[in-house]
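In structure tokens below, several structures.
Throughout, read-outs are computed from the coordinates displayed, never taken from laboratory work. Since the structure is predicted, the reported quantities are computational estimates derived from the model, not experimental observations. Cβ atoms are built from the backbone, for glycine too; each structure is taken alone.
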Structure P
Amino acid sequence: MLAKDKLLHIGAGALTGLIAFLIGWYALLVVVVVGVAKEVYDEYEYGGFDWLDTLATFCGGAVSTAVIMIAR
């Protein structure tokens, strides 16, 4: 089972992907930038950058973007 933190990252990535896809095709790039920015913030504030959090954010964005593309 995934930790609650990773599920939150997946959800945030999915939501970011949905919103970014409305703006343009580069939704996954936006998701990656947002995910990395969040981890940079975590490193600055809490002293902990976690690549797995970034990956979870990306996976959520990838799934939501793929669903939109398939549904079109």
Structure Q
Amino acid sequence: MKGIIISGAILALLGLLAFAIPVFTTQHTEDVAKLGSLKVQANEQQTHVIPPLLSGGVLILGLVLIGVGVAKR
């Protein structure tokens, strides 16, 4: 039962974090061309959006798992 409570707590924290930061950006640097010691690199940024419905679902699932773990004790 301890594992269920810990899993629920982790999911609940991830749900809260997704509500607090719903948009984040990642960067990827790639070598485009190489001529001797000269390198041409390109930076690509991608924006990721976490839907509020998904955040709420993860938060609720975490709270339910915590409740089930406490109730089974």
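Structures P, Q were shown, and relative contact order in percent (Cα under 8 Å, 6 or more apart) at 50 was computed from Q. Given that Rg/Rh (Cα atoms, Kirkwood Rh), derived from a single structure, equals 1.02, which label among P, Q identifies that structure? Considering all the candidates, the number was obtained from P. Thinking of P, Q, which structure, once distance in nm of label points 7 Å out along Cα→Cβ at positions 1 and 49 is computed, gives back 3.2? Attributed to the structure labelled P. Have a look at P, Q and say which one yields -29000 for helix-only ellipticity at 222 nm (-39500 (n - 2.57) for each DSSP H run of 4 or more, over all residues; to 500), as calculated. Derived from P, not from the others.
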